[in-house]
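Several structures are given next for inspection.
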Structure 1
């Protein structure tokens, strides 16, 4: 894996112990990514004397937390209307209000804990490159406003305004929200790890958990007993016994260019480091890094039979080339830039594409995740929510609609393989139809809505 985030970290990483003997804890956390580390942080803030350890099968930030798109976004994979249908209008408003406010919480914590991760709050632009995408951009803004959010939260831009922020040719429409920042993913996860270790949390690396049971974690030759066991494994959840169908590991891939020259930067007018995505069905996500590179990501890679996760899947020549082609289409200036880095990895997707925070006091089992790739900020909100659930202080966050949200398991194979890859192909064909015809592909859209 040739990840820009990994290669651009200059500080020496800490060598941590493996877990080689049985252990007794108050709280055991499986997974040393954002979810696990934020959970450890907020638990120790609420209960400084708690015996907390994080157990990681590889090293800190090995998964999505160390290689994601670098978006710290207040938006969620489920819409306001979807939340309202399952709960009520006020629950939807509160969920999004708390999610937007999480960007402030993260910025405050980074400053107070002196974590330097290139945090920059430039907001995000949602663009439309055809008439169908334009309707999606407009509808997203209108939905937010219909729930009482204002133009301070999301607004349509004039084409002149959007060009002044990022000069993308061929835009039909664009919107802007301030509820997004850019970060350096690896710097953030390493900084978090150092902070929780200073708070007294022990992190064990290269210690693969094979089984999670009520109040007991099993490794190859050791056991951990704890009052609470937290599963924070996201895209690697399928590797744990009895969790193969809990979250589907879908792969996302990225590339990064060499730094833009001064004249190239002027050409695209990208001075405030806004993130960018457009309204196609097959998601793309873009940021400009602290040192002026374009980091461009996309989804659509095939799902691997049996929810398999392997290091060899982290690179995919065909998908990387598609991403480069999309990057050249959105930013023609990148045709003159060398692509210096290519990487990828799995993210965790629940059957209903809705993240959750779960805690059962009787069994001591807890979990958080299923962010569908929107997890950088959501992990913080989820961890705060879970910490309050575990200490039982009746905090308002514990009433959010994702608390103990039930997602059914994914289908058994080969139905899972056929269904997920079929839906991925469907999304690609819908984008092609919309690009070529300029109209909604209603037939395929109805199939997609029915099965997601």
Structure 2
């Protein structure tokens, strides 16, 4: 059975870059009738916060991405310790004593000599007596001993990958304070939870190479890996807060439609065009992992607004009737109100401005040269309630009296009634007006 996972660290609010991994893994699981696990990578007790755990759950729920179960890495420390003991017994991890400063000096020396900054495995040469002596004054960390061979896999997005393990440092699995690191905790979980497919960012390719060897050392089955491109700003710059709200909670607060986010992210960076979907099931059905490329993917938060507008325009009245009622719109005209404004809003909160116009009138926008004309026109308009044919009847009467026609007739009247050049059809506006327009 297909089993995927999304494994965020609760050290901050989930952002649009994190969402790609969540969505891709979710879609693969759902397409194959499998299991989608939300796995909280909270092994760092200082940086992990419960408010971020609750926040990411709220964000995924807002998007409609439902997980089948939750796992907490902080509750699995015994499993990591047991796996560590097995690898020690097998001679696959070893104890090291260099300080961060010493390691940095080694790397600089190697770079100055034109060599790759790969750990030299000096700790493997230590005798038991030397280790005992070092333990008196130093803390130790543990590294996985890589087999110095080529590590290969067929990536679901990047295609065939081959990495020479000799070009990579033996990865640190446990820090000096005993904290298990992502590289190891993730592998132990993937093996024990039967993860079959893993999609994550392209910055994890080297991690994948080393983790494949760790998986094999633990006797696990290597999952199918795929590495998606990283997001950049609209001009190819690194994502930052300067290009707009990137946290999903900020998008939610702004009124961005969750389906706009999913519709964009399910296609952005692929060979398929972005298409507005009305449900998560439609997003999953139209998702094809192999259509994504390796080039950096440009993301512009501004693209979410027209998609949000398109999504809202497609909503049936029953979906928004409670929000419309909360504005004070009478039930008798509520469906007509929605039909009039649905194509003229981006966010649902924008409906309030239209109801203010219909219920209280707008400040007329009248050019100086149109003042007399508009005054004549308003004199020909009766009091509400208005009917579906009020606009045509009124403008025909104004045309007869003033001789105006075309844009010179209709635009000044639209601006005088609504205070704007654009909006719903005036034939739909007039029956919704609760007060008579005036100067």
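Derivation of every value follows stated rules applied to the coordinates shown; laboratory data play no part. Computed from a predicted model, the values in this text were never measured in an experiment. Cβ atoms are built from the backbone, for glycine too; each structure is taken alone.
Quick one: mean count of other Cβ atoms within 10 Å over residues 14-21 came out at 13.0 when computed from one of 1, 2, so which one is it? Comparing all candidates, it corresponds to 1.
When Cα Rg over 2.2 N^0.38 Å is worked out for each of 1, 2, structure 2 gives the greatest result.
When mean count of other Cβ atoms within 10 Å over residues 102-109 is calculated for each of structures 1, 2, structure 1 comes out greatest.
With relative contact order in percent (Cα under 8 Å, 6 or more apart) coming out at 13, pick the structure among 1, 2 it was computed from. It was calculated from structure 2.
Here mean count of other Cβ atoms within 10 Å over residues 182-189 was derived from just one of the structures 1, 2, and that gives 25.6; the source is 1. Determine which structure produced the value 0.00 for FRET efficiency 1/(1 + (r/R0)^6) of positions 94 and 374 (r between Cβ atoms, R0 = 41 Å, to 0.05), calculated from the coordinates; the candidates are 1, 2. This value belongs to structure 2.
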